[in-house]
Every structure is written in C-alpha cells, then in structure tokens.
Structure P
Amino acid sequence: MIAFPPGYVLIKLDSVDSTNDEAKRRAEGGAPDNTVIWARQQTVGRGRRGRSWESPLGNLYCSLLLRPKHSYDVVMQLGFVAALALQECLAARAPAGVPVACKWPNDLLIGGQKCAGILMETAGAGGKLGPDWTVLGFGLNVMRHPARSEFPATSLHKSGFAAVQLDELLVEILSRFDVWRGRWQGLGFSAVRDAWMAVAFGRGEAVTVRLHDETLHGTFADMDRDGALLVDVAAGQRRITAGDVFYSLP
C-alpha cells in the first residue's frame, strides 16, 4: 500500500456493517482525531436519512473520524470541505469533456449522474460547545453502481475513467481534504463556499426540493454563507437547510 498522509490512523477491514457505524464505535472507545475506517464492503451501508447504500466489492467505502473543536454550525461546514476534496480528486482523473460537479448538500455527480455521497454524523453537546466527534463517511462508486435508484447513478468505470487502485484514491482524497481543511481554517467558510459554487450542479436551473412536510418547485439561486440552499419560488426565496434535491435531467 502506498504511504498515507501524515497524521492519519488507518483501520482497514474486509467487511463491516457500516464504516460510519464502526467509526462511531471507535470514537466512543477513544479513537484519535483523523482515524480512517476503510472497508472492502459494507453489509448495512447507509446514506442520508437512513437510506440503504449498496456496497458491493470494487467501490470505495471509508469514514473519517474527526474531533474538531468548533461549534456545531461551524463543524457542519466540513461536509462541503469533504465534497471539494472529492470533486478535485475526480475532476483531475475525469476523461476530457466529462464534468464532475457538487450537488447540494452532499453528493458528487459525473455527467449529471450520482457517483458519490457523503454522510456526516456527529455526537456530543452540540451548540456552542460543539460535538465530541464528527464522522465523515464517503461512498464512491468505482467499479459498480446501482441499477435502480431515485437519482440516476454511475461509476468511474462506466464513465470512462482509467482504472485506479482504491488505496491510491483514498490517499488522494485525504491529501486534498487536508488542503481544503487548511483553507477552511485559515480563510473561513467563504473560500469553501465560493469554490463549491464554482463547481455546483444546476445553478439557475429548475429544481424540486422535497422537505419533510412539503415539496417545493423553483430555481436553484445560490448557497448562502452558512451553506443553506437558496431556492427562488413563486412566493419569493426559500432558505433550505435540509432536504432532497432533484433536477430535470436530459
């Protein structure tokens, strides 16, 4: 295996229920900041809102345990930091003319189809005290993708990417995460937001946002300084902090 970036502790597993669940167990057991859980497959992989995440062999499943000393609202910005790390990694490897974009709040798209998702979970006091720990889970379709899914899916293999070793991908993602985490710490979220918006999918396009109690139809206008989605609807502009976003794809 190639060398990992300094400061990371790697725990590699053949199989696990969920890398996020394993990272949370390790966190409760006192595992240090920058612990990485990497599994060849997951038996009970999860996405946002408890959705199942298909986890066959050949894809990348990993979770990063962090212990940031920030308030809950600030810690949540790390999801966008992670998305930029993934986007840069994939864009650098993409075939010519194949776009790699960030989809709010935590997905990566290749040519408008989902190839990766980020699941962020925290535990602790919250509020100004911040979480005791934060877990960032990455699921990346490298060799396989779901045949049927709510949002059209793809994989690196299907999208024409050159073959790559999973350990090489993981090292590159972590290295780019370090770079973006440093910019976030030094320059604040505005630098992350600007970079994320530069590679955002669907800005200015019609969008449907499914909330827990209603469904909105409007136009993706922007992302605000706190990471909330801004959608122009008939009655004005709505600020969305949690929801499922869908576009009319060709």
Structure Q
Amino acid sequence: MPTIVDQALAVRQWDFSETSQTVSLFCREQGLLRGIAKGARREKGRFSGGIDLLTRGEVVAIVKPGRDLSILTDWDLQEVFRGARSAYRLHVAELYVLDLVHHMITDLDPHPALWDQTLLALRTIDEERDVASALVRFQWAALAETGSQPNLLPLRSEEGVDVFGLDPAAGCLVDDPGDKATEQGPWRVRRETVDMLRSISAGGLGEGEAETSARAGRLLGAYIRWRLGREPSTMALAMRLMDGRL
C-alpha cells in the first residue's frame, strides 16, 4: 500500500468519534483525498490537535486501492487562514473557495496549478486585499484549471459591439442574442465584462470598476452553476459579497 506525503488544504471535516475525524483534503500532488484520522483530537497525537477547515499542512497518508477512505497517519499544521474567524464576509469568501474546490474536482485527480491558485486566493482574502476581485479571479481559475472555462476568443468582427452573447451549452461567445436571451442562454454580456475576463485569462488582475467586477462575478457564478447542474451552498452569499451587498 503506497504512502504519500503532500501539502494539503482542509476543505471538509467531520467528527468520526470523540477523538477521530474523517476529512477531505485538497492535496497539491494528489488532488482530493478523503481519509480517516484516528486519534486526531488527542492532545499528544500526531495531528497537531486535529484537522480544521481553512488550514494548510503536510499530510502523510496510506492510500488503499479500491477503498473510499485513506488512512491518515500524520498532519503537520503549517498555516491557519484566520480571516474566516475575524469577519463574516471573509468567512463567506473563504468557504466559497473551498466549496468550489469540493464541487469542481474529483478524488485523486491532481490539479497542482489550481492548488496554487486556491492558496493564493485564501491568502489574499485573509489579508482583505480586494476580496470581491479575488473571488472573481478564483472562479475563473477553477474553471480554467478544470478545462471548463468559456471560450472568449474574439468574434469575426467586434468593432462597435457593446453586448455579446454567451452560450453556456457551447461554451463560447456568440452574437448578441437580443430579445432571445433566456436563462438557458445565450446570456447577454456587456463588452466591459468580457474585456475584464479576457484580462484575467491572460494573467492580469482584472482591475476595473466595481460594477464590472460584480457583473463578471455573477456571470462566472452562473456559468459554474450551469456546468455543475446545481448551486454550491455558499454561492448565493458569495454573489452578494461580490455585488457589494455583504
């Protein structure tokens, strides 16, 4: 049975008994790893007193092929994201990041670039540095790193175009649908929103007016919801945060 050592972020945890836990960890090299940590809550155990949400650590685990849960043998706590413990809006933002990770990747499917982006997003939120924009960028990263991002390549002619259509089924821009826009698409998208997302896609910060950032956040949230076929539990609050209403 292979033993793995990896950097991990705790995205879910449940008490298994008074002293043990089951957890879902987002590991940099392993992807999502679900496991049981026996004796995790014991003060003198090998789990730094327990594995809590919004923490980063080095995990040692025994992965058993064909088993749903791996056996965690060590957890060395290295970083705690305290923003969620200090302000409600930061709590919402950081839980939304974890929620997207939980819903958008599958077990033992590595996404090291997304792991790096997750760590960056949590640190940015922790420092309260433009939290709404950090969530917009992370939504794009979650889509891009799982190969689900919409295609924002220019149409044949964009001169004078103020409104585009985004077809979620096709995953690309189309001509402005006008009055034909429906919940199922194509969705009407302002040019400023498309320009911001293109900037983020190219590695930029997507800086712009707060209203444009809010539109970009809502658009990506709707696209993620459409791709998943359901709405993550924290999404509605995260949308309010990006709109400046939280």
Structure R
Amino acid sequence: MTISIITATYNSSATVGDTLKSIASQDYQHIEHIIVDGLSKDNTLDIVKQFPHVSRVNSEKDNGIYDAMNKGVKLATGDVIGILNSDDFYSHPQVISKVMAAFEDPSVYAVYGDLHYVQQFDTDKITRKWKAGNFRPGNFYFGWMPPHPAFFVRKKVYEEAGLFNTSLRSAADYELMLRVLVKHRMKAAYVPEVLVKMRAGGMSNATLANRLRANKEDRKAWELNNLKPYFFTIWLKPVRKIFQFIIR
C-alpha cells in the first residue's frame, strides 16, 4: 500500500525543514509526499527543492489551511492519507511503518496515535503530552478527540464521508473526525505511542476570545452532522487539555 502525506505550507521556512527530514527518514518505502503551498513569499519552496523524496508541489493561492488540505487530498493517489503540518514532524523513522501495519486489517478505516507538544525553539523539550487512548464512539460526548496530525485514514474515507468543511475556521479537523468516527462509525485502530511532535501554539487556544470562538465552532461541528452532544460536551474538550499538562 502507498501512503500520501500532505503538508500545507505558507512562509514556513523556519520549520518546514524538520517536517521534510522526518518524512525523508521514514523506513516505509511507499510514500507520496505532497506539498500544497499558498504562494509563500519566503524561501519555503527553495527548502522543499532540497528534498528529492517530495512527489509533488502545488503552489497557488488558497482560502486557508483547510482549503489547502482539501487540494492535497484531491491530488493524493495513495491508499492511505495522512496530514502533517509544516511545523510538525514524526517522532521516529518507524512511524509510517507502524501506521501502515495497522491498516493491514481491512476492517480498519482510520489509525491514530499520540502526540507531544514541544517548545518552538527547543524541540527536545516537551510542554504537553496528548495521550489519545483507545477509541469508542461515546468518547466524543465526553470531550475526547484524537490529535489530527497523528490521524490517518484510507483515501476512500474522504470519498465516502467528504472533505474538510472550509466554513469552519479552526474546527474543521474536529468536525471531520466527528463525522468519520461518530456519524459514519468507521472503525479506528490505536497505535499506543507518540507518532508526532508539534510545536506549541495554536490558533484556537491563543486567547480567551479564540477559545470561545473555537467552542462555538465545536458546537457547529455537531450540528452539521445532526448529532446532539451533552450540555457539557463542548466544555469538557478544553478541560481535557489541562490533564495533558499535568501528566508531563
């Protein structure tokens, strides 16, 4: 099986090298790496050119990161699709091999693992640990979700369940996973180890106003799928993040 990994970039020269190195170092042979660039004004594309493993580069104006991800999904030819952001990187060279081993079960539609947040300028220092744990559809009602950079699906999942909803500014990844795992009840497998390291930061958590906006989008994600969360579901989602700092 071939896996397509999609990386959306825009002025990512400070970090994209780590992303590219982590994919180039994977021991799995059948990787299609697609770069979807939003017309970067720095030397992002010059850095990309230094990595011959990259299969395709698409550079044009887009309407945000989820639009870029959708473009990548449409370009992908692999049996499995993963999305790795331009400031994230895989934790070790066997990540993709372990993910693809889980997909050897034909009943599995999605595979996910754990994620560590690391400091921006010292990626050896962990700031937060996201241990996803085993999946049950009911978990979403209690604020659970898997980390999206460590979430992989068969290509036919996008064909059957649809692409990212670009009307959502920060919760399109949450909405997609909710749609796939809860609405469509597609089977997921958990790889119980850290698959991805992500530099700390993030649009939805930067300020209180952003967190409130994110909560509103999370609620909309349920409405778009005609699903009804508990009254506490949306608020448990950020509360769960507190424990990710405690288990450090």
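One of P, Q, R was used to compute semi-axes √(5λ) of the Cα gyration tensor in Å, for residues 75-170 alone, and the result was 28, 14, 12. Which label is that?
P
For the read-out distance in nm of label points 7 Å out along Cα→Cβ at positions 19 and 219, a value of 5.5 was computed from one structure; give its label from P, Q, R.
Derived from the structure labelled Q.
Here FRET efficiency 1/(1 + (r/R0)^6) of positions 11 and 227 (r between Cβ atoms, R0 = 35 Å, to 0.05) was calculated and came to 1.00; which of the structures P, Q, R was it taken from?
Value 1.00 for FRET efficiency 1/(1 + (r/R0)^6) of positions 11 and 227 (r between Cβ atoms, R0 = 35 Å, to 0.05) corresponds to Q out of P, Q, R.
Where a number appears in this text, it was derived from the coordinates with a stated rule and is not lab data. Every value quoted in this text rests on a predicted model; they were computed, and no experiment measured them. Cβ atoms are built from the backbone, for glycine too; each structure is taken alone.
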